[in-house]
Structure 1
């Protein structure tokens, strides 16, 4: 099974970006984001009544009028973006398999998604002035169904910004017109408060993903159904003093506990880290935006959660307690802070703890992230909502949560070293509560 590339194009905004918007300064939140192009994949049934590729191309060009930094290039070693309208990379491809066959095989064989990637160097440096910030590959299946694989540079785009982009692009494509009024217009006002800085070498993200030791990492998807999550939540609430556990807490604690049990016995600690969305949680941005829940760019703070494996009886409630404590500290700081320097100090402190743990023989480091409740399954380009939304396999250890198409449950994409994955799959809770 191989995808055959038909054409590669650069798609520019339909209207040139005005001179006063030519420079988009990165914030220290952007600078400290990982240097990766994160892939999102959306699968759609065939629509024989329309020229799908033409509609996608035209609507993308219209969407880039508002999301103009995505058509630019990084310059000055990643300190800002030249919004020069060089364009997003758009690849047309075809693959000799039916969509329904692929969707049957791929969830249990994640490596098949590699055929649909627009780029394979997910951890390549994104600062080069020749590297597109946005890369796409639209692959047509034998039946006429399509897969849209979108790679967005994490140096500019977090989960919220990605969801905003898909919402605008799909809405423009479906309406088949230039949308004069946008319900959630992108706002690039973060640089009015969070400035660009000289980043110390010990927290520079180039030491994070792109220079981490290459491991034999296996990716698998584990789906927690709605009933399973209800049982996990009840178990947490009934056996501890944890009040009103959320579905994400129930699944996260179950997955992290299983990873803890699967980790090499020579490891004394597990360092899990996640990113907390600050939108709506800080008054700092009121001087830049009336509604900071609409701000695009990176607006997250990484939070380290360290588990001591010398405590042989780590339970799910212990994980939830640690999560609530660490995340609560960041949320409280965001809510009261009126000084961006204070947030930068906390960000730097957390990154030093995370990056400092990487490579230590007695510490295992795993990233986890939740995109639950982000409306990726609402992206209707005019031929229905997606059959499946997922990410590609990664080369680092992580757990990544998204809503399944049916809603209510959680699809956990887990990437672990091969031997660790074997032990993880045999965990009693993973066997009992996932499919």
Structure 2
């Protein structure tokens, strides 16, 4: 399995404080949004001296995955690894049976002071509090160092996938390694992504209509009218498989590069992947690495399938996401923590300009290749500090994409972080 070095913490043992109450959390979103949220909520629980109940995972979103926390993460390891920071229990004590906890949504991107001043008094009054949404509820920057390090400890030490997921993930990694190095392409081009983002560049009129109908079918999705081309030119859309093919060629990846595609079902199926497979025939999907009976257990559990992609992505020689969603960011941060393993952060805004110029024959192939390579010289996960934008947390660099407070000398991390068998 992929293991990680322990992040040193300076908290007193959990037994040295008296719990102020109980924290229930209902995570929302996909695997990596929930993963980051759990890290944040453990940190909040530690800061407020709360006892935390094992998290509830999202079962109501588009994916309708019925998986519980224990179906994805090793519960015993989670509880044990946090024993010196936060007391984690599987369920509330019986004395709270029948008591409806105070349910609320914390303010997004809040500092630790918000939780101390606004949330702690509520916990003391009600004894049990439930956070009904947990995404992006803790600030990227400005937190005490010990809290930032605790976020890392939860992410890289406490959140270990179940033995069955780890075993299949390691089997996939071993199979990919048999022929040498491999690249993971996180090709975010599933139907839900296109429908909810409104990104329809390259889609037929019929496909665009289908995606629009899907977006309007979900009342909870507030943004309905979307200018696809405007979003694309602003760099807010994932690259299409065809655009991604051009970029990979321009970056100099050879034709025989072994490329694992980390994604759900690509919208448009094999037809949409035709150009990519023609230029890079050594394409691999999880269905090619695992037996049918192994995959069958995961088929209706998109979050568990995403966990397999996560393991392979972290272990790859190069990771290339076609968008900057939660998986792209969280995997990038994990790879930095593992020793600044190469992640190519595609500049989609500039890339679509270059692609359009090339396709309009205003740039030659050689000019296009040179421009793409120069554009990404400083976008290979080199050590750097996060960009901070006061008052605009959504626009600044995400903590989990670059947790630099937790990144010590690379040599020491490489000694600690090794692929080991469970």
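Which one of 1, 2 has Rg and Dmax of the Cα atoms in Å, as calculated from the coordinates, equal to 22.0, 73? Only one of 1, 2 returns 22.0, 73 for Rg and Dmax of the Cα atoms in Å, namely 2. Of the structures labelled 1, 2, one was used to calculate distance in nm of label points 7 Å out along Cα→Cβ at positions 258 and 402, giving 3.2. Name it. Computed on structure 2. From 1, 2, which structure was distance in nm of label points 7 Å out along Cα→Cβ at positions 202 and 266 = 2.6 calculated on? It traces back to 1.
Comparing FRET efficiency 1/(1 + (r/R0)^6) of positions 306 and 362 (r between Cβ atoms, R0 = 30 Å, to 0.05) across structures 1, 2, the highest figure comes from 1. Match the computed value 3.1 of distance in nm of label points 7 Å out along Cα→Cβ at positions 130 and 354 to one of the structures 1, 2, and report its label. Going label by label, the one that fits is 1. Here helix-only ellipticity at 222 nm (-39500 (n - 2.57) for each DSSP H run of 4 or more, over all residues; to 500) was derived from just one of the structures 1, 2, and that gives -9000; the source is 1.
In this comparison of 1, 2, the computed figure 10.5 for mean count of other Cβ atoms within 10 Å over residues 90-97 is attributed to 2.
Here, each number is a calculation from the coordinates, and none is a lab measurement. Keep in mind the model is a prediction, meaning the values are calculated, not measured. Cβ atoms are built from the backbone, for glycine too; each structure is taken alone.
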